[in-house]
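There are structures below to look over.
None of the figures in this text is laboratory data; all of them are computed from the coordinates on show. Here the structure is a predicted model, which is why all the values come from computation and not from measurement. Cβ atoms are built from the backbone, for glycine too; each structure is taken alone.
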Structure P
């Protein structure tokens, strides 16, 4: 999927990457890039027994309300005496945002896309005669988020980076030239205090150029290329243990890739991801509409147009194991659906 402009909305057109533990949404701005990230253990709350003591004493009465279709009394009693304490479970949380400020206002030939074959988000554009390329992927074997910034002319990669978070309990610092963000998850909406803390650490590996630390920022100037490594770790150990060491975990993640080149990180990512992705391949051919930006194809569907985009999504679902078992849809059925699309 691809777009010809930066994303304006997290849930509509920002592009995702993830490795099962770390996830991020990439907006693709040429001036104020946002890479919003999270990690699987970043939840509100703390180890807690949600049991409502004595709940079983009210089971028969609740059953009677159900059989009598007395929903009002059922819910009134259940919410007080039977449901969890507190009511409602805790919520998954964002971690923060890696912000990258570039001096590239009003570029030309802009393309932003997610290649499902490689699980890489790419942002490309031309500014002042130079072609800039950014690539973002989340590596499962190396437990890191990788951002690669390149240009087709030497000494042209410059930006300022900082880490931000929506969580109020946070501090910014440095480890050497690495940006560091330590944060505590905000209080849960159900009233529980949150006891999950996490550390984010970002390393900048320059090929040429210079790096200058600011108050809470890192500024890279005139590099040929830059590889950015982002790692996240929390104090979560299990549902009943939050005694982990986020500092040690993030340090170990970076130590494990010390001296590993970008090319090798990419190679290991693809070697891990592609055998899984390529277990099933489906090719339904192309029409001229296939080459439209994804946003334009979605608008055609919303406007009532028939689109191979919808059929491809449908077909992918149809060949997944669960759907196949439940519907026993054959390849002939899929082909008949495809014949009706442009």
Structure Q
């Protein structure tokens, strides 16, 4: 069969069974949309859960020693220059006080290294020109970034406010009622708070084991322990039922096409009796499959992502996002070879006798 004749024959076959072809194409497209939307919904939910975990400190660690006053504040601060570390810092000194705008409200006034501000207030930037205050302090004193807080300490010293935390992610108990005053990393501290970049927590934790002198018996504790997670985002992706649903969708679509091919077994047998080569029949099956299954399925996937795929997906989850689509589309490719084996290799006379 010439290519032109083959294409004409495929077209005639599809038109002759237009109802079955339309139904099969609609099922393939609907399954493609369902798999795409299901994959995106799970990936988006997992990304939101991951963001919530990160905002609460899921990738942060507290490094401390059983011996007091042995941690060098400068060594803690130097962690900020290490690849994979988002922020690192420590508390240098702490006291309490109040402000002229709210004299009855006592707050914690903490001298900290600049990295500590970023580690406890996710909204803080690297450059700090002033103090950082918690959400409750801001509410009690009615201040915004750029305003001044005046201490009731006799000196009436004014503190420019550089950062106001939004209070959405309270990583340290009581930090919403604290004023953080950035100071140079000098002296010794009790703890070092280290936050890793997303996806780098494991490598940063391994680094911390050797970062400080080993003779002081350091302990490294995650800031947010597993029971505190609202939901394990990675497990949500791994346990998603969408890949199984994708395999089921491919199976249903394949069974429908197989039913159509089985109903045409006499036609395929006649092709062979009339001298049509096996390759031409296989090519015909592949072209019909591409027209009524692969193209609609791919279109359905594109529609699913185009209309429902809004939002950012974490890079670590993109592999999980693509996997169900591969299961569905690769599962569909099993249809033509199976049809080839069962319908083309079988003897045409036997097929006609059994009809």
Structure R
């Protein structure tokens, strides 16, 4: 059954206007209704089949028979009957080792309700107005609880989505891949904890007191305590771990850690210091030089600058191993930049004649 939502007081401009936008009521038969609309220009509370309760303008609150209304409200015209829209209430985050209760509200008394849950959740017990739900898995995102019942003989279902099952403690690598996101460059990165079911940041429902760490000397460049952090510092190439500890929704310590990679070009300079010539050896993704020759030799753009940024060399080289002449350079420290057009690597070179 598709629920149709209505506004009580359709032609008025009062505080009741919110009912049009917040889907507070659905239309039902008179015998289970709690509100009635007189052709859209007046609403009343339905006490029972004989008595309604209304208020017109500044007049007193009146208890009256259904058709005992001012002439202007055309009591003989069709009436429409409503109840509050059914809802499911319950926690957004549940513990993997405890039971949580979900309740259905705003349905007629004694209405039979059947409950169902998404994979990873299980129904421990249930009744017409609530279900006790547990977990059959560890940390999991995007679960749901659904209540199905009939109103006026029409099958109706309501659902609570995006329920998170959380296991306190150190999270698995799979969970870390799901919830810790990062945008990384060779000079730093932005990292955050994300609910993958909604793409929103973690908030107070998940935990508090977030403390971020990184396993090499980049510095935290914003305040601790939030589910996001920016680290920055000197140029770095290679893999690293980011860790965040926090107090989870159940008061326990939880930890998420994940490996990231700056995905920059890695290479060796040898010898270093150099006096006449330096050999450059580009590494593959595993951190070792690639021994197998490819059908097409890669081309690299190479630049050498002094510590003030003044150019000392700029050119292109083919192959993963090549030599650079430094015999004409003065003694000192230089920055060597090598790029394949997608990745860029930076190393320091000492020239000493």
Here distance in nm of label points 7 Å out along Cα→Cβ at positions 161 and 265 was calculated and came to 0.8; which of the structures P, Q, R was it taken from?
P
Upon calculation of helix-only ellipticity at 222 nm (-39500 (n - 2.57) for each DSSP H run of 4 or more, over all residues; to 500) from the atomic coordinates, which of the structures P, Q, R produces -15000?
Q
Which entry (P, Q, R) yields the derived value 40, 33, 18 for semi-axes √(5λ) of the Cα gyration tensor in Å:
P
With relative contact order in percent (Cα under 8 Å, 6 or more apart) coming out at 16, pick the structure among P, Q, R it was computed from.
P
